[in-house]
Each structure stands twice: as C-alpha cells, then as structure tokens.
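Pasting the structures in now, so scroll down.
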Structure I
Amino acid sequence: MSDNQAAREAYYAKAATLNVSALWTTRLVPPLPKDSVRAVPFLWDFDNVLRPTLFEAGGLITAHEANRRVLTLENPGLDGSHRILESLYAGLQMLLPGECAPAHKHSPSALRFIIEGQGGAWTAVSGEKSYMKPGDFVITPSDTWHDHGHDGDGPYFWMDGLDIPMIAAFGPMFFEHYAEDRAPLKRPAGDSLARYGANMRPVNETWSKPESPIFSYPYERSREVLEQLRKNEEWDPYAGLKLAYINPTTGGSAMPTISAFLQLIPKGFKTEFYQTTENTVFSPIEGTGRLIVGEGDAQKTIAWKPRDIFAVPCWIPYRLETDGDAVLFSYSDRVAQEKLGIWRERRGNS
C-alpha cells in the first residue's frame, strides 16, 4: 500500500462530491472487446419456446391493447436491459387474423423479418402497403408512420430488429401515436419496388433520404439471386455466399444504422473461424446446422434449425457448418460501425 493511501482515498471521496472522478483509477478503454462486452452467444428456439409462448399471449391480450404484441429477446448477459446484443434490439411479434397493430412512428429505425405466415398479413410504411411472406425483409425508416394488419388466416410471426440501444446512447428517443388506427395509404402496394427495384427510376424523380426507397425485399427474388450466383462457385471460406441488402440509389446499406444480409451455405460446408466487431443476429430460413462459437474452454456448439434466432456478440470467434443447403438471414450494426470508422474483422488467425 502506498504511504499516502489514506490521503488518496480522501481525495477520491472529495472528487466524487464535485461530480468528477480520477481516470487513472479505472480502465475506461480495455485492450480487447471481450473485457467490456457482456452479451453472450445465445439461441432462442422458435418452434419449442418462442412460438408457443407468444401464441399463449394471443389469448391474454390483443394486438390493439398491446400496441404491438411482442416478446423481447433478452440476452442472458445483459441483465434484462431489453437488448439482444449490446447495440441491437430484437423482438418476436405475432398478429392474428383480423387484427390491426395501430399506426405509430418513432425515431429508432426498424426491420421486419417474416418467419411464419400463410398470407394476408401486411405492413404499411409511409402510405404504402406491403404484403408479407416468410423470408421477406421489410424496413421501417426512422420517424415514418407504420401499421400492420392481417386479412388472412392463421397467425403471423416476424422478428423485429431495431437500433434502440444506439439511439438511446445518443438520446433522441421520440415516439408518437397516429390519431387513428391506420395511417392513410398514398400509393398502391408494391409501388416502391416497381419504381426502384429494377435498376431504374422515374425520370426527374430523386431520392435523398438515408434509407432505401424500397420498403420490402421479397424473399423469392433474393433467393433466386443466391441460386444464380452459386453457379459461379465463388464461395467465401468465412461466409459461403453472402449478400447485403442495399439502397439501390447509393449501393450502400438499405438502412443507415443496421446492415442486413442473406447468405447461402451449401451442403456440408464448414466456414472458417471469423471475428468481427459487429454484433450479429441470425435467423435461418432453410436447412439445419451448427454454430461453433468461442475459443478455448469457453467454446461451445449450438445447433440451429429454420426459424430459430441466435446472436453472436462483438469479437467472439465463430464458424457455421451445415447439414444440407442452408439459407440464413442476419442483421448487424456493421454500417453504423463503418460510418464511425471502428468496424474491423479478423479472418482466421491473420
């Protein structure tokens, strides 16, 4: 112990009363993310856990009463902080036939990844309705009116992904209800995809917003692209064949704060170990396989199947292996990290 330890302790106590602290007594910036990231790799079983639990809620509360009937996916390492990973939110939402999730808007940006449904459910964004099918990727930009409805049969389930923790870190959290359950429609369904989805756009029409002008990316179209590209057999040893959803007017991410991806991993493929600073949430669409995550004594294997949801935190090494062909949707905070100049990756031991 230092000769003046008592004096130091008195000094630190005095500093606390002045709303300051001594930086040299803390490790504010640790040498590696593993020393500060608290989220852990984890899988939520859709068929055996999430679906029945959320379906039970359908008999207890309506979508209108709840505003959104959603189960938040709580990462076990984050102490019930409503986060699936350090910077990302994820929830599972259910809509029953005839229900309406009332219109509202908020400053966080949101994505919908459709997991289960038989047709007839839709989401309306900025006055345009998009009908949803399993595997579709739908975006809800910041501060845009949106509502959901279901005119078909059977329950609909989708994953909500939002940048709530990022927005909360900066502070500008805003939320507003629309005066009526449904915001007025301004354009026919599929209008944005027709305008911008074929590498064309109407003459004299411009788009300067940070998000994609396309609100819905149908799985059928995206899946065809993967199948066409697999003919080239240009397999990335760390990802298989992985594509990013983009804003067609810029070539950048479809969302300004969240990156979204679709990847094909062929039968028997085993990716090499990969590390990235991005926090990533996966949901398999086709196929089964395993996530091998961590290193040393902490390494573990997590089996996944279609419709499950699993999370891989920042800088934890992982690889994927499949039984048959597999297709996985994922989203991450990569684009936000790239804009801040902090994103990095490590391929293998390089």
Structure II
Amino acid sequence: MKFIDLRSDTVTMPTEEMRQAMARAEVGDDVYEDDPTINKLEKLGAEKLSKEAALFVPSGTFGNQLALLTHTRRGQEVIIGRNNHIVVHEVGASAVIAGVQLRTLETEKGSMNPEDVENAIRIDDIHEPETGLICVEEAHGCGAVVPLEILKEIKHIAEKHSIPVHMDGARIFNAATAIGVDPKEIAACCDSVMFCLSKGLSAPIGSMVAGSRQFIDKARKNRKLMGGGMRQAGILAAAGIIALEKMTLRLQEDHDNAKYMAEKLSEIPGVKVKRDRLDIDMVFFEMTKDVIPEKILVEKLYEKNIKVNGLEGDEYRFVTHIGVTREDIDYVISCMKELVNNK
C-alpha cells in the first residue's frame, strides 16, 4: 500500500541505486579507520563544505550533541535561538551529555539578532558562566533560510570574542539551493557544521560533522565515548555518497513542489499559509477548527493513504520530498477539499 507521507523529509526511502551500492560496498572496521567507503564519504563531506575533515555519525541529534561536547567544557553556556532544533527537539541532551546550559535568544524567522548575540556573551565575572559556544541553524526548522549577512555578522562577533560557532546545518543543501549559493559559502560562517544525509537526500541513516582536522580528531574520540563508534559502516556510507553526489542536485524540485502545494492549500477557505517561511521544502499553515478539526484531518487523510502530523502549536507543517509528486499534492488537496465540503 502506497502512502503519501507529508510528515517530514526524513521519511524518504533509499533509491534503488543506493540499495545496490550498499549491497556492493567495500567495508572495513571504521573504529580502526580502515573502512574505505566511510573514508571516501568523510573526504567528500569535508570537500563539499570546504572543511579540513568530516566524521560520519548515526543521526543529526548525535552530530549536534557531539559538537557541543567537543567544543565546550562542563558548566559553560551556549548561545542559541530559542526555537532551534537543539533546544526544542533534542531531549535536553546538552545538559546530560556536554553538561552545558543553553542561553536562548528570541529569533525572527529563525534568525538571531547579531546585536542580541553580542550582548548575551558573558563577561569575566565570578557569578556568571563562561560563554563557550554560539549555535546557529541553517536552513531553520521554521522553513526559512537565515540570511548569509546575519550568519557572517555572528561569525565576526564570535571571532572577536574567541568563541567558536557551530551550525546545525541539517538542511544546509536546501538552504544553498534556496538562495543560489555554494554550500561552502554558508559553511564558511561556522567552525563546525552538522548536516544530514537522511533529510531529503534519501540516505536511510546518518549525518556528518565537519570542521578543522583538530576538531574532528577530538570529535572522533568523543563519538566513541557517546557510543557512536561503528564497525563496517561503509554499507551506510555507500548510500551517503550518492546522497551527496546526486540527491543534493534535485532539491529545487522539492522546493518548487512546496510552493505549488502552498498555492493549492491557499485555495481552501480558512487556510492561512505562512508565505514568509516558504524558502525550502516545508509548508506551514494555520487552519481554523471550523474548517477541519485536527483529529478529523489526521484520521481521515490517513484513511485515504495520506500521512500528516497534527498541530505543533497553532500550525500544521506539510513537507515535500522525492516521494511526493505534483499528482500526489493534487490528490491531497482534493481530499482536504472533500473533507471541508462534507463536514
């Protein structure tokens, strides 16, 4: 049974080419650093973002928390946007793993105000924790791309105060596609960057952390400490190589489909699409309860082989990806209009 799955771009399935490559992958023991396919992926990942080195990790959350652990000392403070993934969706791991506290700042469409960032940096005071890291997110989970000018300004502030910057770049290739730049230009705004292979790029598992050689050497040991040292992981890396070489080149199609979906959703009375956050593959919208109640929407669409999440706060999020076609979008809109008419 085929489902149209709009819950996230994490639901993508590996392509047939990926499955074949995984089956044929040359492997070794990656803890000994002798898995040739992992080594190829890590070299490719570093080159894609113009960093000295990269490290394969099991997930995006793992990669972000590994970066926090590697950059900071226990008791330090991390400056970060209040609605960033690290704050909202990573289970408070920064307190458990790195032993740091998060100093959250207000954001505007995912962007921290550089002036607020500088003002939040702690001075040398016996009563205050030391600022150990600044974290940014690009593209942001709210559906917007943080302007390069803001990222550059935050990086300049960080360098002035000798503080590293980590980027949650889970969808950095979406961001680069959206604003028409090489992803290296975005990655230049941080000291380390995490990016996902399984969000929109169709790889079944895995993320990457990239940075300086010294940082990655330290992170490799911390990855082992966190339980992320894998053995014949080249089977997974084979799919990741295809994700970086090929799947990053087709993301514009997902972005175009998201904009198409936004237009079609806007045709439904009572639906308000957040057009100012329509930069990548996500469509956020509000819908009053008298149009379609949340429970009815989720259940009735599921009965029609459509998977969606319920409300987060006061809005819905539909996500396009390689598994969602224009025809699928038309079918979803038709089903929603039918629900409205039959309420």
Structure III
Amino acid sequence: MPLILFNASNIRRLIGWSSPLFLLLIYLMPSMAQAEWFRYTDTAMTTPVELEFWADDKSTANAIAKDVLAVFHQVDRDMSRYREDSELSGLNRQAADNPVRVSTGLFQVFRKAEEVAVLSAGAFDISFGSVGYLYDYRERQQPSDESIQARLGHINYQDIVLDDKAQTVFFRQKGLLVDLGGIAKGYAVDLGIEHLISAGVRHARLSAGGDLRLLGDKRGRPWLVGVRDPRSENRNVVVLPLTDLAISTSGDYERFFIDDQGERVHHILSPGTGKSVRGVQSVTIIGSDALTTDGLSTAVFVLGPEKGLEMIEKLPGIDAIIIDDQRMMHFTEGLAPPES
C-alpha cells in the first residue's frame, strides 16, 4: 500500500472547504505548531538552576517550570546548612540527644550518603560538616590546625545511625554536624526530573551547579555536554554526546580562595585531615541518577585518580573523568575510544 502524506490540500479535497471538520482542523493546527524548546533559569541552593524542555505551548511550559523550580527551593528549605530553620539544621541540633524522625526525602539522602560512604571507605562522609562549618570561603577564612584537630574526631559516618522502620536519624556523639552540600543538589535534580516525567515531558535538560540530568534525547540528536576545564571558565576539555543520563562534576574551582601562602583552599575536604583535598582539580561522574553521581563525584575527588577509578570500574553503568593537579586526564574503560 503506498504511503500517503496528508497536508492541507489533501484534506481539502477529502472533506471540502466548508466542512466543519476542516475548519476545526485549521483552528487546531496553529496550536500544534507552537511546540518548541522553553528555557528557564533560577537561583536556589546557592547555585544557578537551568531548565530546558520541549513543550506544546508557553502557558503549559510555564506551569511545568514553576513546579520543577519550586523543588529546588523546597529542598533548600529542608536540607540547607545555611538556614537555621531548615530540617537539617534542626537535626544537627537535636540528633545527638535523641533519634529524630525526618522527612522521607531527607532520609533517602542520608541513606544514599551512607551507601557511598561505605563504598568509598569513608572518603565521602557527610559528617565532614563537623569541621567544614569552620570554613568561610566568601570571607576567605579557614580554621587553625588546632581548631581542626579539636573537631576532626567528630567526622565519622559510622556514628550516624539510621532506622528505616522509624525513619529516624541519631548521632552517637555530640559535636557531629552533617553537611549535605555534596549530595543534596543531585537529589533535587532527580526530583525535578520526576516532576517533568509526571507532566508528560519527554525531552529535557535540568542542572543545578555541577549536577545535570538529561531526560531523553534532544529530539533525535544526543545532548552535547561539556566537561569544563578546571582552570578556564570558557573552555571544555571534552564534549560528550549523551542521552537519558545524569552527570555530576566536583571541582576545586567551585568555592575557593587563595590563602596567604598561595594555596588553594576549596570546599572539598578530606574527612581524614579536615583540609582541602590535593592532587585533583575535577571529577566528573556519569550514571543513571544524579543522587548517585553527585555523591560519587565527591568520593572519587577525595580518593584520587588511582583509587577513585578502581572503585568506579567495579560499578556497572558508572563512568568517570578525572583531571589531576598535573592537568592529566584519567577516565574509565567505558569512555575509552574504540580500538582501530
């Protein structure tokens, strides 16, 4: 049977100019042709949020975007270390006295954090906040060695006790403070993607700082995602064609200052020393969900190229790109170019 392409003239011959059905089709055709890419930006969780997706019309897109961007503000209200009224801040004040029942989302993030901590032998540890709260990158302030040593013993993810049945969190020691800066944005990105899917969106790009999630492809083409040069804001070291994936980058250029000795003091701290990790400039992790890739990018940054790649190679569906302090690039076998 031959393929028949229908256009306005085909339909006109079939049903006639004056047919009510034809007039209805003509009325509907402009609205169908309005489908396009819509782009939105916001600031939440102390980072830029960018959303791009394909939708039928502007009013529908605006409603969807409002719902998705609200997710980041809600997660900020729940998990920010900078808000005294956040659920996390309340937990930090109370959890060493008694188990505290927390929201489902916060408990999910704690559970994933524990999973990554165990996997990385403590290289990723959300209790780094016990020392991390002493740093102020905007004011270029870092704690003394004595202050770090006084609090270093409070960094121990094993002292965070989770009860699945009661959905509670308990700290085994006073002075332990949790910071979810290395994983909460990934959770928010995943939650935003869930809202897009529920709204019927099939093609989207959603990012918050170094965490990105791609929904589908770019309507027949892959999304092109650049991995930033850690020492150049406007240059990528590699561009990856990706679809339906999450990608997270942790870099020593995100929050930092140069101290009086010329050392870069950045926000990715070693749980073992309480000081900025040396030897790595950035880590990019590719996987299926941003909650996982976000936590892993910090873990690999702390572990370094050799141990970090060794860990990632054992995880199915996960890849990594590491740029060390000598500007050398390391990557997992899954990203290696095909042999000629």
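Since every read-out is calculated from the coordinates, none of them should be taken as a lab result. The structure displayed is predicted, hence computed values, not measured ones. Cβ atoms are built from the backbone, for glycine too; each structure is taken alone.
To which of I, II, III does the computed value 20.8 (mean count of other Cβ atoms within 10 Å over residues 36-43) belong? Checking each candidate, the match is II.
Among the shown structures I, II, III, from which was the value 1.02 of Rg/Rh (Cα atoms, Kirkwood Rh) calculated? It was calculated from structure I. Given a value of 4.6 for distance in nm of label points 7 Å out along Cα→Cβ at positions 60 and 84, point me to the structure among I, II, III it was derived from. Of the options listed, only III reproduces it.
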